Every structure is written in C-alpha cells, then in structure tokens.
Structure P
Amino acid sequence: MQTTIGIIGGSGIYDIDGLEDAKWVSVDTPWGAPSDQILTGMLDGVKMCFLPRHGRGHVHSPSSVPYRANIDALKRLGVTDAVAVSACGSFREQMAPGDFVIVDQFIDRTFAREKSFFGTGCVAHVSVAHPTCPRLSEACYTAAKDAGINVHMGGTYLAMEGPQFSTLAESKMYRESWGCDVIGMTNMPEAKLAREAELCYASVAMVTDYDSWHPDHGEVDISDIIATLTGNADKGRNMVRRLPALLGADRQDCPHGCDKALEFALLTAPEKRDPALVAKLDAVAGRVLG
C-alpha cells in the first residue's frame, strides 16, 4: 500500500510550497458535499490531500462542518493517514500561545453533530479508548521539533460545541476538575469518524490563547487569536512539509490496528443489514462489508 497523507486544516495550512501536480478536485460522497474541494498533489514522492475544514473563506461554523462527508471524501481519495491541524485554547501555563500540542485524548462535549457513519440497519461499535494513532502522532511530533516549533507530546482536548468561547466557570472546571489541557471545537466527531473509516488519525493543536481561566489574560480576544493564527499557519506548513520524509511512500500496516478498527465492530447480521445504508458505507467500510 502507498502512503497518502490527508491534512485537515484551516486557512494557510493547505498552501504548501513544493506541492507538485497540485489541483483542486471535487469529491461526491453519499453523506453530502465536503467542506470544500480537496487540494491534491505530490510532496517528496508522497501523495498529499489538503482539506480546508471550514471551507475556503471560512464558511462553516464548527457545528456545520460536514464531518462525515469530509472523512468519507478523504477515504475515497485513498488517504491512509489523516492529520488534523486546528487552533485551540490552552489550560496549561506551559502550553503557551504559539506552541503546538500533539493530542492523545479527548473529552467530547459536542451535541449538535452526526457522530457516526453507522446506525439503524447496520450497527457498529469501534473502540476510541486511544483515539489517535501513536505512530502518526510521533511523526507529527518529530516534524514539529525539526521545524523548530515548541511542541508538547500528549494532552487531553476538550471538544466544545461552540461557536461561543467558554464562560469563566466552564474554563476553570475543564482545567481544574476535568484535567483538560487544551480546548477546541472541531476534533470531535472528526476523530471518531476517522476511526470508523479505519484511518490513522493524529491531532495537532496549535495554541492561540489561554481561554478565559488565566488571571493575567482575561477573556479570549479574537483579534489576539487571529494574530497568533497567522504565525501558527507558517509553523504548521513547516511541520507538514516534513511529514512525507518521516512517513515514507511505502506504507506498512498500522502497528496499532487503526486500519483494522472495524474488524470485529459490525454487530448487525448480514441478512438484516439495510442495503441503502450499506451502499453509503462503500468507502468507509467496504473492506469488511465487501
């Protein structure tokens, strides 16, 4: 199998110098249209796919991002390794604005989003005890370090619905009682859907602010966030450029089983499965349904 890296990111993260044969492609999915066209090309001999999570021009709110269509589209393009690059707030003094955090755990507080490809007519339960791929996360960590970025390995990401930022009480609770490290609005249900689609998934959280808990920073200021985002985008591009060399073009099976997540997950008997839903699962679950 050949490696195909999928980058799910915001403005600037998909604009990579050196991307050969670059072209924007439209992908039709049974879950609707993805956030935008997907930029494909080759970087250092490895196929790359760049998906603007919010669409070019930032047209989707965190709640309206078509997460199922996005993951399905990447799967249809042959993506094997999906790297989510997203802005976040920090609950830790040492995880300062401008730093990157390689997330390894999530607490999902979202409530207005479709969270699974499966349902009535084809039931499946995948494990998300360890929702990110250690191999891919390590590659992101190494790439960030090599790019000169101050990066932290491991952290718990609180996924909130948004689009408003936290109240002071919420911020303190997430930090002090729940032990979260960063907060964002987009990695859930994205990580869960990537697991259902048997993709290796890594989350790179780019810190823009201290949320509202920090006594010396006060409430989140959007102008400060945008200023930090600009610098983080440059860092993000430098990190992404280094991933092909670390992952290589020839891909082996995931040692952590991300690419076999559906092996024992399907519960609905074959004769009881809804043909219409099974047809929609052709890309996501074709390996086990075919």
Structure Q
Amino acid sequence: MRKLRNLANIGLATLLAVSFSAVSAFAEDNVYRTLDEIKESGTINIGVFSDKNPFGYVDENGDYQGYDVYFANRIGEDLGVDIEFVSTEAANRVEYLETGKVDIILANFTVTEERAEKVDFALPYMNVALGVVSPASRVITDLSEIGEDDEVIVISGTTAETYLIENNPEIKLQKYDTYANAKNALENGNAVAWANDNTEVIAYALQNPGYTVGIPSLGSQDTIAPAVSKGNETLLNWINEEIKSLAGEEFFHKDYEETLADTYGLDYEESLVVEGGEPTV
C-alpha cells in the first residue's frame, strides 16, 4: 500500500512539474502586456517614426509630432495612461512587437498578408499606395523607363522594397534604413528615383522643388493600421472599438487637418483618411 501511495505521489509530482513547465513556457512566449496590465502600469509604449514628417517626427523642442502621434496621444488619453514613445525604423516594426518592446506600432504600417502572419492589425485609419518620385530633369513615369544600370532607392522593410523585389526583380535597389538617408541619396544623385508610400513621395515633392512624382500610384491600394503583438486580443479589441467610436467625431479628419493639411492641402483629405475603420476608396 505504501509503495502504491509513493508511486501515486511521484505521479502527481511529475504531473505538477509538467504543468508548471507548460505554464512557464507559455509565460515566456507571451511577450505582450494585456489591456489590464497596461492600465495597471499607467504607461503604454507606442512605436512611432521620429524622422518621417508629417506622420511621425521629433520637432525642434524634442517633442513627437505628426499624424500617427496625434492618434497615439488620443489613445493614451482615452486609456488614462501616460505614453512612452519609442522611435522605430521601418525594418524594426515587427521585431519590436514580437519582442514586447512596444505595445502598439503606429508608424505608417501598411497591412499585408505577410505581416499579418506575425502581428495583429487593428482596423485601418488611412489609405495608401506606392509612388515613385524622381528629379524633374528626368521624370520616371513608368518602371520600364528605368535602365539596367539605373538604381532605385527604397527603405528596408517597406512594401516598396517587397513590391519591387517580387514584381520587378530586374531593377537594382539601393536600400536604406532611415528616411533621412534615403532623401540624402536621392538629392546626391545616387539613384534615378525613390519608391515609397505615395503619401511620403508626394510630400517630398511638394516640399522640395525640382522633384516630381511621376508614378503617383503603383500596385494595389492598401491601408495603414495600428498593430499589436500576435494574440494580444484585449488590446486589439480595445483599439478597434476606439477607432469605431472616434468616427462619431470625425477624429481622423481632424487629425489630417491638424497635421497633414499644411503639406498636402485639403484635396487629398477624402482619399487618404479612413474613418471608423471602413475604407471608402
């Protein structure tokens, strides 16, 4: 009887050890913070660009500004928590969510199937396509005009890089990690054109005389949305409800008028802004 009891105790101990190991492994894999944990901490970490004016940038006073930042500030306000802005590059957006470095990415993150396998996207708040800007002295209006010795600038980790690699592998690419370096390369004549989000290249051409957006729309029409770590349903659901509720006050139209209108004017407002998570174009 004692031997049977000992065997039973060993079996129970083994079961408990296995269960504890499983829970520990789950805890290690679960890198994200739930909505309740964020509220309890009093701070939310949001990844934004620091050099992509007018969407996310640091002004002369060292403060974050831009279209994405305007939305981030409202998230913090409605959650009742402080915001810790984390500067990110395009290539780091997925990594920062997978490692739990940030709770949300708001950095002009275009929704793609490949990215959706690694992170969870909330409802969209902006429309976007790809565009190509080039010097006015040689405007590229079609990719077929790019010669075999020419090179095109892209930002690593963007949809422009993916699109050209998949659809035009014959085009030589110059890859940069930051928008500042990409702009410098274009201005130094290192390449014939720069392919990026059309919002970015349109803004660049408007702000820099001597450059023209010869291809305003390349590929499919896509959307930009907030992203959270894969499986973080509580935060994802809260963001989706927030986006829906903000439609009642046309929040993203106000965001555009406060942060983007000086760059684009009002002509682009209806084509770029998404209210309530429902694209209309």
Structure R
Amino acid sequence: MSDVILRAEHLVQVYGTGTPFEKTAVNDISFELYENEFIGVIGHTGSGKSTLIQMLNGLMKPTSGTIYFRGEDIWTKKYDRRTLRANVGLVFQYPEYQLFEETVEKDIAFGPRNMGLSEEEIALRVEEGMKFTGLSDKLREKSPFELSGGQKRRVAIAGILAMRPKVLILDEPTAGLDPKGCAEILNNIREYQREEKATVILVSHSMEDIAAHASRVMVLEGGNLRMFDSTAAVFARGEELIRMGLNVPQITRVFLTLKGRGHENLPSVLSPGEAIRCLDSLTGGDRG
C-alpha cells in the first residue's frame, strides 16, 4: 500500500453553535487517504460533502478533530497553510465563476505566480495545465469571459493543475456539461493523476463516473461517514444506497433487480463491460 497522504481523525464541524440554528454538518469522521489513489465521494445535498472537502485543504477549520497532511497537523501555529493549498488543490463546483484575469494565460498562471516561482517555471506550468485540460494554444491570449462554459471550466481546472497539487479535490467538476465534455474532463484528470501520481478526490452525483474512475468510495449521510470501501464493495450494497435515496450505476441496478428475481449468484457489476463478461461466463459465451 502507498503512503498515507491525508489523514482525518474525529472531524466534527458544527454551524451556529449555541443558536436555535445549530447544525452538525460533519459528525466524528475519521479516514486515511493514500498517495496515487482515486477516491469517489457521494451523498445527498446537505450530507456534509462540501464541508468535508473544504476542511481537507485548510479552507475551513474543524470545530474539533485533526487533519494531517503527510503526517503533519495542518492547524498547528507553525504550519504553512498557503503551501498546503498548493499541495491540496480544490476545484469548486462551477469554478468558472472564480475566473478574474484578463487572459486565459494570466488566469492559469495566478496560482504558480503566488507560489513565488520563476517566470520560466510559471510558463512551463501554464503549458502543462493547458495540456492536461485539452485547451488549445490559440485560447492563451483570449479573455476567459469570451469562452464557452466548458472552456471556462477547463481554464479553472488548469489553474489548479498548474500548481501541481499532490491531492486534487474536485466538487462536481462536470456539472452542467454535455456527456462528451464530461468524459473529456474526467479523462484529462485521470491523465494528470497517472503522470503526477496524485491523489484525486471526486465529489459527484454521477454514479457512472464514480464507478468508472474511483478505486474507493466514501458515502456520506447526514454528516456521517456511512461507508468507505472499495468501489465494488460499496456498490454491492446497492440496496442500502437506494434506501438512502442515492442512485447506483444503471447496470448495477439491472443486476440487483435480477438478483431480486431469484438469480442470487449474480455478482455486483459496475460497467457494461463487466456485465458482458459476467454473462459470457454464465452462458459459455453464447448470448444468441
């Protein structure tokens, strides 16, 4: 197993403490994340997902509990949280609303420049960020506000990737995009993970995207961590997820229905390819 890169111990986040509106958004959550793994995070709106990921890169201090990045408590007085945020990059939902520079190049360069890098290194980082997100070089001098929604999303993600974070956290990065745009962005993120050996944390309502990319999945409900296991193990508990009001990949739901109709020996499957292989093994390859 790879080294632990992020560890959370007994995280609690309470809003409105001592008021009639007091709410526990995150309730005693502990886990370890490893280098070079892809984590999916699922849960209803209000389950604590956004609060949790903002705590992981120091944007929000937990009411209680501890977060460690590479073994160091990020809330000690001496800890440099500015450096942390370069290492643990967070891409918010609809990140294009955070664009503000005159050109695409300047927007992508903003993070690396704040890191105090040389102009030569900044130019290299901009080039890398554009490559990883599939941005054409002809967009470099354009205003980000002249771009399409999908292009703006890529610029915002490129600005985070240009800092070469060791942990990349993405909150619904494909929300509102067409299927082709969704697939391209997720494939770009996978390429970044492979090349940089980074840890990726993907928050998504798309169970198909989680099933296709994540090796482990967190399930949050009401501020509690209900499940954290391999993707196959989590979706094997599809009936529990459905009772929680969450979806499962469509092909997983089909196999759950078949199991409920007497085919108890069928495994849990996550993709059409797995379903075909499973059916082939049961029929000897004869699907005629």
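Laboratory data are not the source of any read-out in this text; all were calculated from the coordinates shown. Here the structure is a predicted model, which means the values were calculated and not measured. Cβ atoms are built from the backbone, for glycine too; each structure is taken alone.
Quick notes
- Computing distance in nm of label points 7 Å out along Cα→Cβ at positions 179 and 251 across structures P, Q, R gives 1.4 for structure R.
- Entry that produces 15.5, 47 once Rg and Dmax of the Cα atoms in Å, for residues 83-146 alone is calculated, selected from P, Q, R: P
- Structure responsible for 2.9, with distance in nm of label points 7 Å out along Cα→Cβ at positions 35 and 235 calculated and labels P, Q, R on offer: R
- Structures P, Q, R, by percent of Cα pairs over 15 Å apart, for residues 43-122 alone: label with the highest value: P
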